[in-house]
Structure I
Amino acid sequence: MITTTHLKIGEVSRQTGVAVGALRYYESLGLITSQRGQNGYRYYAPTTVQQVEFIKKAQALGFSLEDIKEVLTVHQQGHTPCHFVQSLLQQKIDHLEAQIHQMTVFKAELEQYQDQWASHPPQTTDGEICPLIETVSLA
C-alpha cells in the first residue's frame, strides 16, 4: 500500500517545475522510480523531488541524461560520484576547446572569403545562383 508521504506525478511536477511528460521520460530512462498504486497512478518517494532537482542542475552544467544516469548509478552503488563528475567535466572542457578551435578556424576562413569577395567580386555567368558561393572550393 502507498502511504500519504508519496507524491503523485503532478505534485513532483509542481514542486520541480519539470513537465509530467519529462518525468515519465526520466522514469523510462531509469533516472527516477515510482511505485504503482492499485489505481494505476505513479507514486514517488519524497526524495524524488531532490533527484529531479539534481538532474536539472546537472543538465545546466551540460551533462546529458546518459551522463546523469551514470552519475546516479555510481551513487546508487554506494560511492560518491564526485571524481567521476570531475572526469566528465574535463571531457566536456576538452570537447569545448576543440569546438572553439574549429570555430575560430572557420571564422577566419569566412573572413578570408569576405575580404576576397570585397576586393575581387566574381563575375556572374549564366546558370550561377550566386557567383560568390560558386567560387568556394569543396576540397
Structure II
Amino acid sequence: MSIKLVESDFKILGCFPVISQLRPHIEQTKFVEQVRYQMKEGYQLAFLEVQKQAVAVAGFRISNCLASGKFLYIDDLVVDELKRSHSYGQQLFQWIIEYARNHDCKHLSLDSGVQRFATHRFYLMQRMSITSHHFSMEL
C-alpha cells in the first residue's frame, strides 16, 4: 500500500474508476485532458494504491485568500465503494494533512454536498468543523 501523486497519464487514467464514483458526469475519454488542464492551475491528484490499483483518490489544490491565508482545498475525495471500511479514506486524509503542513498551509478545507451524511460523519471524525455555508448559482 502506498500513497502517491499522479505523474503519468496512465496513473491519471487509473484513478478514473474510483473518482467516477464521486463525479459520474465525467467522461473517461476526457478525464486525462481535464486533469492535465486543472494541473496547470495547481490541481494535484493523489491516490492510495493497493496491489497496483487505486482504491482511494483525492484531488486538491493549494491557494491563498484573505480569509484563511495559505490553505489546501480538497476538490475531490473518494474511496472505491467496494473497498470502504478499510481505513483507506482516513489514511489518504491524514496524508493530505501532512502534505498541507509540509507546504506551510494554515488551513485545510473542502465542500461537501448537503445530502452526503456518511461523508459528513467521516469529516467530523477527522476533527473537521463545519465553519460556513457554501452558496452557488448556475450561470
Structure III
Amino acid sequence: MKCVLYISKALKPFNTNDLTQLSTTSTINNQTKGITGYLYFENNRFLQYMEGDETTINEMVDKISHDKRHELLSLIEKQNLTDRRFPDWGMKNIAELMFNNSTIETTIIQTMSIFGENHLNISQSTQNDLFRLMDDLSETSQKI
C-alpha cells in the first residue's frame, strides 16, 4: 500500500457548493477504487492525503496533476504503508472542514507551499515530519 500527500493551488474560485460536489464525487470514485484519505481546502490551497494500492494511487496522482482546476505545488509519497490513517474515509467532507481552521492543516499547507512555490526539494526528514502530522490529524479526526 502507498500513500501520497500533496498541496495544490486552486486556479479558479471554489465556493461551498463546489467543495460539496467535489467531496461527494471524490468519495464515490475513491470508494470504488479502494482509496481512502483526507481532503482539506484553505486559502485557495488544497491539501490532500490519499492511501491505497500503489498502482491506483499512481494513476490518481497522474490524473490530479493534469486537472486544470488546480496547480500541483508539492507532492511527497511513501511506500509500504502498513495501516491506513483514514480507513473509513472515502474522502472527508471538505465543505465542512474549510471553516474549521486547524493548526495541523495550516502547518502542512504552509510548509509544503513554501517548498513547492520556491521549487525546493523537501528533505526526507521533513517528509517524515509531515507524515507524522498526518498521523496526528488522523488521531484527532477520529475523536470528532
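Tell me which of I, II, III gives -20000 when you compute helix-only ellipticity at 222 nm (-39500 (n - 2.57) for each DSSP H run of 4 or more, over all residues; to 500). Provide the component values of the computation, followed by the final result.
Numbers: I: -20000; II: -11500; III: -15000.
Among I, II, III, the structure yielding -20000 for helix-only ellipticity at 222 nm (-39500 (n - 2.57) for each DSSP H run of 4 or more, over all residues; to 500) is I.
Determine which structure produced the value 20 for relative contact order in percent (Cα under 8 Å, 6 or more apart), calculated from the coordinates; the candidates are I, II, III. Before the final figure, lay out the partial values.
Values: I: 15; II: 20; III: 34.
Here the read-out was taken from II.
For Cα Rg over 2.2 N^0.38 Å, the calculated result is 0.96, so let me know which of I, II, III that is. Mind showing how you got there, number by number?
Working: I: 1.78; II: 1.03; III: 0.96.
Going label by label, the one that fits is III.
Values quoted throughout were computed directly from the atomic coordinates according to the rules given, and no laboratory measurement underlies them. Because the structure is predicted, anything quoted here is derived from the model rather than measured.
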